[in-house]
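Here, each number is a calculation from the coordinates, and none is a lab measurement. Computed from a prediction, not measured in an experiment: that's the story for all the values here. Cβ atoms are built from the backbone, for glycine too; each structure is taken alone.
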Structure P
Amino acid sequence: MKKITLLGLFLFSGITIYAQDNKQWTLEACVDYALENNISIKQSELDSKLTDIDKSQAMMNFLPTLSANTSFSINTGANVNPSTNQFENQTFRSASGGINSGVNLFSGLENWKTLQRSKINIIASQYQLDKMRDDISIYVANAFVEILYNKEQIKVLESQNKITKENLDRTKELVDAGVLPQGDLLEIKATDATQIQQIIAAENDLFITKIGLAQLLQIADYQNFDIAEEDYGLFPDSILEEDASTIIKKAKEEVYDVKIAEANLELAEKDLELTKTSYYPTLSAYMGYSTRWSSTNLDFITGEQMGFFDQLSTFDGTSFGVQLSVPIFNGLTTRNNVKRSQVNVERSKYLLEQANLDLESKVYQAYNDAKNAKKSYEAAMQTAEARKLAFEYAQERYSVGLSNAFDFNQSAITFENAQSEVVRTKYQYIFKVKVLEFYFGIPIDQINYN
């Protein structure tokens, strides 16, 4: 099994302290925990929330605007009195206020197209989030299967070392009895030492792979982290009975790579429509109300200072109207922006075409990998069976003194390598089939191989 890629470690960076309580993690539990706690997923969820906000803003753009204003000033010297519009060379206080409202009547359907774009963007953002979840699931499954492989590899090495130790005891007795030379005993001891080294290395590999999966899950308790001990024997591989073209068709429905490219193309086309709205004139309507007050205003009848509220009611006014703006020339800015949007549309079309080609290539590769993994596993099983018979024969010959320790050890090493190859191809087969099933829409967090 290959080690976890750097991309996987990057996607799952960050660690969360979690009390293990010697919990045995199943694949489903690992995937669920990663999907719930991964930082990259949480960030994508925040991006999705932003698209919801964009949609809300696009809907609010249809509503009229409403604003209020007020001001108060103290004027000295010659100033225009806002109430009388006359120059007055004295100190006076004045205040004004108003309410204004406006509404966009027409701007090339810009608001409507913006709302449509926001809806498409929500879909595209959800596709991105779902794709990240799928990627995380695959990384977790790969790490999980790698641990299974290392566990079984240790069992194979320990089983071989047990046989070696038994032969070591037997050889020692024969050497002491003068039946076998001292060299045979040394040869067996060397094999025993080598196997112990292999077991230590395998245990270290197992610990490293556990750390890798724990990091993917953002769990810091490496020492107590472990996966469930289950027997994964031969499993159904009905997915290989499907035609590759059928899997490709299903993959385009289930996998998000093509869906993301399609959504991005829709966004590019909508951006082009939005850019073209700048060619159209804009028509807006407005309405306002204003009033004012001044400390120098006198009542025309009594000649006395007018009251505050009397001034507000006397000097108020309203305004309303429509405003038309026609674009004539802006340095070809709109035209060039439209051309840029058209280029982006063409680029998105190519990206969609490439996404389809890439997905087809991935499925064909996964299909061939799974088939070849099955063949390799079956061949490894046959080889291991033949090596087992050869080892048993060599063991019988050695026990009666018809072969030396070197030939016996060579047979044992060959048998051990054959068993290791069975383990390697078995779990490689498991993962390759799971990847192919993933493209067919079967959840990757289930291993039902009994």
Structure Q
Amino acid sequence: MRQGRRKRGQRLQRAVAMKRYLVGGAVRDALLGRLAGDRDWVLVGADPAALQRAGYRPVGRDFPVFLDPVTHEECALARTERKTGPGYHGFSFHADANVTLEDDLLRRDLTINAIAQDESGALIDPYGGQRDLAARVLRHVSPAFAEDPVRILRLARFAARFAEFSVAPETMALMRQMVAAGEADALVPERVWQELARGLMEPQPSRLLQVLRDCGALARLLPEVARLWGVPQRADYHPEVDTGVHLCMVLDMAAQLQSPLAVRYACLGHDLGKGTTPADVLPRHIGHEERSVKLVRALSERLRVPTDCRELAELVAREHGNVHRSSEFSAAAVVRLLDRCDAWRRPTRFEELLWACECDARGRLGLEEQPYPQRPRLLGAWAQAAAIDTAVIAAQAAARGLHGPAIGQAIQAARERAVQTALWVQ
């Protein structure tokens, strides 16, 4: 059966006199010895009409992409593009049988993504991608890189993925020119969030921020974050002192602890208020939590961040200091913290809050291996209190003649006793 499918595919290719090449990330990752994800194919020597006659089904909205009738993989026609307006929407595309593979590769962002492989396994590398892979360099293919501001975000994301790669000086200079020309300002919020979210999930998300900061894009896209660099903190709590450096360490700790996106985004926004602390009270940051809540809320609204991420970010911004100090809390204070966090109805979000707080505590210079006992302590207290059957407590209170708020107070007292027991056991 496989042989029949293969022969059918060969007949289809001959029918349209085309060649097919594997391109992009799959080739790059194979050369790096990494597990490849989706495979991207480019078709050369064909046009849309011929492909449809051969059974290929069009699926692309912006440019010609087709589903292979045999493998059902996406295949894009080799194409060229021309800048027609500002931002990343301002392009016109040209695709026909006369566009060469080299033409298509020339429009790609980085040399390491502009390597192709034919169906016999031979590599086509007209722009030095293999050289830059060996040298561990992120370098733009051509001046056309400057026409698409999304490429600034993509390069920063690749820097977070490939931590051992440096950015070529000429590429950094080009990105700075793009930012100065206002190209970054043309990015729509949804695309910024898409690339930011993907970058936060890479192995070293701090490099995402560092590259964006180096080229000037961070101040344009995430000014609340950019303000943190150069803001001092108390050295007895933060040996790294600089708030921006601390943020980078927290994000990398979040990656090390394999936290989900909501936790990483909460880490990004947890200290934004420190960027607005009056200079005359530095390095103390009294009240930065409430300022952080307002700033991360505004950031989330601007980028149209998903609800789970924005809600956790606001919770972490507001409560992370209380969680850090919770080892000093009485049972009643712990229950009030659980109430404010809505831990009874949203236990998963409460666990994520503690996850982010651990990242914050361990994202400090020299304290990366320090244990964070607040997390198991509060989880144990929550588990003990959550095990109480509130319906039984309410029924018992009603039987004693209690009503309304008095029943709520009885439930609260039962939870405090449970928390006290959990803290005593610990």
Structure R
Amino acid sequence: MDQSIKKKYNYWQWRTLIILMIGYALFYFVRKNFSIAMPALKSELGLDETQLGIFLTLNGIVYGISRFINGFISDRAKSKKFIMGLGLLLSAIVNFVIGLSPQMNGLFHYMDASGKATVGLVYFIGSLWLINGFTQGMGYPPCGSLMAHWIKPSELATKQSIWNSSHSIGAGLVAVLIGTFILGRFGYEAWQWCFFIPAILAAAGSFLLFFGLKNSPSDVGLPSPESLDEHIVGKPAEEKAETPEHAHALYKVLLKKMVFRNPMIWILAVSNFCVYVIRFTILDWGSMFLTDYKQLPIATAANVVAASEIVGGIIGTLLAGWITDKFFKSKAHHTCLIFMVMATLCFFAFWQMPQSSTGWAIFFLIMSSFFIYGPQALTGIAASNQATKRSAASANGILGIFGYASTTVSGLAFGMIAKSFGWNTVFAVSIAFGVLGCLVFAAMWKAPADGYAKAEKIIEEFETKA
């Protein structure tokens, strides 16, 4: 065994990471396009904040349930790349059908005499967005599982944070595509292309996932990342072959003890709820409250949301991962607490900026996004490390349910609050959840960086009894 193994491993690891980044960024093209297009849907179809909030809430709840279900499937499935590729392709189809919905008016009478949406069209688009919530939930679990198989725990925070920037890349680019190049140039009446163009790009990306990914290092004749160093120095680690029955029994034991009975996973799940309230307040409602509350043009508002994602999200994510491995010995929950405090303070500063201080308001909104993407990325990394690679996707499925259950607040509740009480109340509630998130993160400050030592003891006990 020599350095050629390490060279080959580095190639496949980075190839996997880059393809996962491209694929997951495209998931955002056919998910967050709806949020950026909401002012156009309000103007052209007559949809109000409450209806749009219901769409966001139900989509988020279904997405969380889907992530939970697909987490278990991804941990056990041999072809994780197929789950991810199929989800992206189905999301593309759903978006294309939404874009075609006005053309179905002759069949279903979706439009009234003034050209606005009837209840039928509201139900139709809402139902499709529910389906999209499920297909979107097929994206994250395979990513989490694949990275846990390709990256060793001591490097996971840094490298998964690089992948996590795909959230911001996708959300930022789709904001520019829709807000600047489609709605900004052609007006709100071009809203259908906000669904057509992302759908075409996502469909093309699904084939990259199908044919560009490998499910594990063993698929290309490489050892696991944990035993890679031993292989390189000429001491091949013995990797015990497991029968399907043995592997399934061990998985159930680890799932029970490392996930469902692991208090760290539940603390991370609750904190994830709070993180996502702030994140979705900015991402889902940003184009709305910047146009309504700050009186910005739609193109400017979309560019601010894009800057929050691309500048704030990407740099914040990468910095959080680097700080975690460099200074906190891979204890992601330490970085989460610090970044959560700063995100809450910055969002409070955005809210308090007077109407005349538009520049400072934009700055603090971008900085809030900068900091919120630290815990957004690191809660999943912490869950993967606490649950270990054998049940990483399942643990992240629980975090997904809590994270996207937050749309009951950031979606429906905020839509109703904005309509009835105004944006000031929305900002106050969002900040309250930020404070709660800080307190929850603080509860696990003394936790270890990962659960591999705990898992080894459980495996030893299992093997002894077996």
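Before moving on, here are some points about what is shown:
- Which entry (P, Q, R) yields the derived value -22500 for helix-only ellipticity at 222 nm (-39500 (n - 2.57) for each DSSP H run of 4 or more, over all residues; to 500): P
- Of the structures P, Q, R, the one that 1.1 was derived from, the read-out being distance in nm of label points 7 Å out along Cα→Cβ at positions 26 and 210: R
- At a computed 1.10 (Rg/Rh (Cα atoms, Kirkwood Rh)), which of P, Q, R: Q
- Origin of the value 0.35, where FRET efficiency 1/(1 + (r/R0)^6) of positions 194 and 354 (r between Cβ atoms, R0 = 30 Å, to 0.05) was derived from one of P, Q, R: R
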